[in-house]
Structure P
Amino acid sequence: MASLFSNLFRGGRRSKATQTERVRERRHEGFLRYANFRWAKISGGLCLLIIVSYALVDVTPRHNGGSWYGYTLGTLGAGLILWLTALGYRKRKMTSDYWSLKAWTSAHVYLGLSLMVIGTWHTGFQLGWNVHTLAWALMMLVILSGLYGIVVYATLPQALSNNRDEMTQMQMLEAIRAFDRQLHSAAQPLTPQDTAPVLKALDEDPFAGGIGARLSGRYRNCATAAALHALAGTGTSDPEAREKVVGLLKQKQAALGRLRQHLKIRALLEIWLYVHVPLTFALIAALSAHIISVFFYW
């Protein structure tokens, strides 16, 4: 009897441990792999159904957006587009149930990709210079910008974490300011000729350079780099004082490099939203014009 209770107790502990491990796996599971790729399978099955039915259904004289089959796919596509735009609203509500944010995001990605098939097959591959093709083109651009977002969110967060080395952005800025304070003191013995580039480096704004510099990571007018170049050759100041300033400038340049790499990765992570969101609104406008023109002018 004691052995039986002991086995039951061990079995209960193993069961609880297994459940705990499953909970941990679900917490660390990414939105792309959510529920063992549930929404990828649903989306793939939907696309396969559309492709097969397109080949089997006979539409006279040929498939087009104005046939009953085209209307069916068009209604499905329009409904999906409107539902997918609700993700922004859904992000404001935190839940962990069946329709958690992770589940919603997974559905958003895979059902969004299925629109490539739904929308294209809806047209019957009849495209031209009109508002209907404009709606299709905008839809494809929205999907492509979303694909870019998936790629960067799958790859860049780790690069961002590695670059930060457990430092926050404020700590990076404080490190640069600390080097500036040391440079201000170390540059006192320098001659005015050698001090001038150092002063420009002290006045440098770490965030200056514009969106192009931030995305590329290239700051052509970097005052710190210019000061290093100016002091690298022979100067008029005491060699020991100049060497100390050059060493501090190199340390500041490294700190600036870390911050600018941080800003670059952040910009690459966020810039797609400035394309994806406006394109989505443009798509809804074109889709509305497409629907109105079909029902009221055709």
Structure Q
Amino acid sequence: MIHPLTTKLKGTGVAVVTPFKKNSSIDFNAFEKIIDHLIAGEIEYLVVMGTTGESPTLSKEEKKTLIEFSVEKVRSRVPLVIGIGGNSTSDVVLNIHATQFKGVDAILSVSPYYNKPQQTGLYEHFKTIAEASPVPVILYNVPGRTGSNMQAETTIRLATNNTNIIGIKEASGNFDQIFRILKSKPDNFLVISGDDGITLPLLAAGIDGLISVAANAYPREISEMVRAGLRGDFQKAREIHFQLFDFMNAMFMDGSPGGIKAALEIKQFCFNILRLPLVSVNKDTYNLIKKVTDQIEKL
């Protein structure tokens, strides 16, 4: 049985930044402005409180408020996905039970970090989360941040045996692994790129879309690129990819979400402020981001 949400999540999701004021509190006015900008840019869905949203630096009360605010401002115009993950399975389950899911369509749950579980541990972790969650679960594999990789066989096993797990954000950068998932996954399971820069070739291989960082700044362009790839128009997809190629690379030169917050300040959406231990990009990177942003604006 195909979950109806899988159709809605084909295309471009945006890993939304959490903007901060100069006193480091959440800037809700800027957050609303960004939400409206993204929806006007015709993205398919929003992901809040993910890595790009600096979720490790948000308090439980801030997360609760951010979910409520997101639901209120999105107004069901697009699906809303929230990040709920961690490296303690019981804590993740407790957070799920404490969350108000009205207006929330799915959760994105990052693979456990730091404690480096075995593949069996990863399977049991996500199986437990899927059983606890009242909304569908999207797995998030990002070994560059977590310190451990969820292998293709584990992903396929989770996809096959758990109906409440509907997809994976694959940010391993490992083409062989992603191809193995695409080859053996159930038909109703979404494979979503977690890397802006390699989404174009992955679209040719048959992925279902992208959860993008760069789309915070350029939602219309990124979503058009992904839709073009999904319908097989790779001439159009390539054209947009190379228009944004330098920008996508600059985004990650000095850490994320520092790069995209610099771009959003340049485009006057929010302050270029991050919470420690993250800091803003260095001056040379900022100037490069401004240069490539100015070039895109002239196209």
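Which of P, Q yields 89, 83, 30 for Cα extents along the principal axes in Å, as computed? Value 89, 83, 30 for Cα extents along the principal axes in Å corresponds to P out of P, Q.
Computing distance in nm of label points 7 Å out along Cα→Cβ at positions 42 and 242 across structures P, Q gives 2.3 for structure Q. Of the structures labelled P, Q, which one yields 3, 14, 22, 20, 16, 11, 7, 5, 2, 1, 0 when P(r) over Cα pairs in 5 Å bins from 0, in percent, for residues 34-121 alone is computed from its coordinates? Going through each structure in turn, the value belongs to P. Taking 22.2 as the value of mean count of other Cβ atoms within 10 Å over residues 218-225 derived from one of the structures shown (P, Q), identify that structure. Attributed to the structure labelled Q.
Given -26500 as the derived value for helix-only ellipticity at 222 nm (-39500 (n - 2.57) for each DSSP H run of 4 or more, over all residues; to 500), which of the supplied structures P, Q does it correspond to? Derived from P, not from the others.
Thinking only about FRET efficiency 1/(1 + (r/R0)^6) of positions 138 and 202 (r between Cβ atoms, R0 = 41 Å, to 0.05), which of P, Q has the largest value? Intermediate results must be reported in sequence, preceding the final value.
On the way: P: 0.25; Q: 1.00.
If we compare FRET efficiency 1/(1 + (r/R0)^6) of positions 138 and 202 (r between Cβ atoms, R0 = 41 Å, to 0.05) over P, Q, the biggest value is for Q.
With distance in nm of label points 7 Å out along Cα→Cβ at positions 50 and 178 as the yardstick, tell me which of P, Q scores highest. Going through P, Q one by one, distance in nm of label points 7 Å out along Cα→Cβ at positions 50 and 178 peaks for structure P.
Any read-out appearing in this document is the output of simple, stated calculations on the displayed coordinates, not a laboratory observation. Everything numeric in this text was worked out from a predicted model, so none of it was measured. Cβ atoms are built from the backbone, for glycine too; each structure is taken alone.
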